[in-house]
Structure 1
Amino acid sequence: MKNFEEMNTFLVQNIGSKTRAIAPTITPSAAFGYENAQEAEAIFSGRSQNPLYARMGNPTNAKLENIIAQLEGGSSAIATASGMGAISMVLTAFLECGDTLLCIGGFFGGTYTLVQETMTRFGVKGIFCDVDEIDLIEKNLQNGVKLVMIESVGNPNLKLPDLQKISALCKAYNTLLIVDNTVTPLLIRPLEIGADIVVYSTTKIISGHSAALGGIAVFRSVENEDKLQDDKYTSIHPLLEKAGEKAFFAICKKRALRDFGMSANAFGSFITMLGLETLALRTQRINDNVKKVAALLHDAKTNITVRHPSLPQHEHHDRFKSFFSEGCGPLLTLDCGSKEKAFSLLNNTKLITQTANIGDNRTLALHMRSTIYRDFDEKECAFLGITDGLIRVSVGLEDPMAIAEDFIQASS
């Protein structure tokens, strides 16, 4: 994690311009003209970085990609139409019929169904295990798993994985590791820990304003002796040889983005950058607020079970203190015991916005079982930590005392 003050300076200095138009420039063109036939050939061969066609990239997207790549310490990035677009791009670029994907921990409902329903239709097997089942994780890696995916913080079960240990295992078995860092930008930098790819839903904290749908995947540099050279990645070796250190970027563009078209649009990237300018300020404020709200609600002695890693009774409290010293994102959960009590609590609040989004400037909440996880069976819900009375809360920028008092009055 980099210093918040350093990030405040970096973001505002790199997103805007000092001369002529200060705000980022929007390039809304879907197509781009080539100066001559030679330039067209150079662009399509990859020898020229001038824009090819908006499905393959846009100058406004490129600005956002460059900033977030620097933010993460990556070599390159690709902006997509949504966070699910970023995950789908990576999975379809690297996985083939007969491959196995290992998913560690509880997952956002959309990611879970992508793996369990959609990817299985294309012959990719998904295996799920808990963050602390290290022996099972290693056993699956020994069996030739091609890709591992994990959330930096479980959404919504709030489990904290030991990313250092898991990334070391992936390195030992030459297995690609993807970390969904949506709730913890700036707080942890997965590429520094050993991840190969970091994905975000930029709709969430990176934007902060619910005005722009988007996603992004950030890639590490490919080295001379790289895990991608393992025999299980033979199908991408031709691209590996041509693209060099930016092989991840080339693989995702040529094996997914080009054919599936999950590209970001220029206006969405522009709006995302406007929110990105204040990311460091908002991250610091919101993570301070979450801990305060969790403590206030826990101490209020209501009939609601409050769950957050900052509370001593959380199973990963020590991990929180060791690896998430600045916080673990905006989420906490409230278990009211039943759907009826959860509905009553939500409907009696005055400050809370009920929505499926997270990471907004305002505090958001949603009953999980009746919405995102309504089609999941009991076994799936039990694994993912979804109970009948569970409410996911995404704490915003408001006064933490006001947020806590609103929940307390709503519960009485």
Structure 2
Amino acid sequence: MNKNLPSLRSATPQSARIQNRRAMLELIEREGSISRVALADFLGLSQPTVSEVVAELVKAGLVLEVGLGSSRGGRRPVMLKFNDEVGYVVAIDLGGTQSRLALFTLGGRQVARDYGVLPRAETPAKTVRLLGDQVRSLISKSAVPYDRVYSVGVAVPGVADPATGEVKLAPALGWQEAPVGSYLSEELGLPVYIDNDVNAAALAELRFGAGRSIPTFVYVWIGTGVGAGLVIDGRLHRGFGNFAGEIGYLVVDTPSPLEGQEGFGQLERRVALSRIVERMVAEGVASPPASEHEYRLAFEGLLAQAEHLEEPATSILNELIETLSRALVNVMLVVAPNVIFLGGPIGSFAERLIPLLEQRMHGLSPIVPVLRVSGLAEEAGLIGAAALASTQAKELLLRRLAT
């Protein structure tokens, strides 16, 4: 166990109880199983304090006693485990044309999922009504009682304010200054927590992926749009106005007067999957795709043609590598992360792209990032939405306990 956490003894009496509950629940969940003695040792708390708080957590159903551990002399200790089935959360990953929904336990275990077409409605409120129907259908099919669902997490492709639930700007959805969180909360009768989809993916990598052991990393998503989630010293960094990571607007070349039209930035207009395939169609080397799957197939075809040095595929791929290399070097020089993870639809081809990117980056800068493929692949946004919702749900349950 890592003991580099501050002691909780300095907390004020009023806040100490909730802080102790939160710290113990987090540690029990992270360790899988742990004894009361180990909890006290790790957190620097007295045995009576630990026993009192654990009794509250057990009574609330958040923690289970799961048998006896090994002994170093004397009695074998009773082991504690987080009860992830004490409640459930809904996770929603919104795309430009499709929504992905899943029901998770509070411990992040998926129990049901669904896909839904997301027609472009006249207003965000109408879109939310469609989402509400999809969520109710998902819960109904899962056989989980509605009153055991505590919150909803939503990952959106745009700039969102987690504090207010407002989507400031989401070009792929046609939303601007849309109070989607309050709309959906009213529709479902549940607390709703909204974040940018790439921030959610970075949170998933931090909580459940390779990012658990990496203090500072950047998660770059390349799909319909382009964005980055920044984790600095183990915490998600949002920046002023929640604009941190909006690298789709990076200026990587001399912009024309019309750059950025339709709400998309210059980098997105050069490396997003949709833009690459649009160019392939214009060059006559791909048919217009009718689905996200066909976009992927078209890009895979581009890679195959480029490997055989066929034109115009080679030129298109070279331009992608050049532009993306510049963007990644810029991110490296500003943030200096240990690792940059590549995710999203184009990120799923990262194993084939990384050698090309590394070669070009070494020609651009003496300092280049370490690139890795995201292990969570395209589930990252959905898992991140679940992490966002479960964190809030656990906080709600902890605060419901008697103070």
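What follows draws every value from the coordinates through simple rules; no lab data is involved. Source: prediction; values computed, not measured.
Here are the numbers for the structure shown:
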| read-out | value |
| --- | --- |
| Kirkwood radius over Cα pairs in Å - structure with the largest value, from 1, 2 | 2 |
| Label whose coordinates, when Rg/Rh (Cα atoms, Kirkwood Rh), for residues 268-339 alone is calculated, return 1.08 (choices 1, 2) | 1 |
| Structure responsible for -13500, with helix-only ellipticity at 222 nm (-39500 (n - 2.57) for each DSSP H run of 4 or more, over all residues; to 500) calculated and labels 1, 2 on offer | 2 |
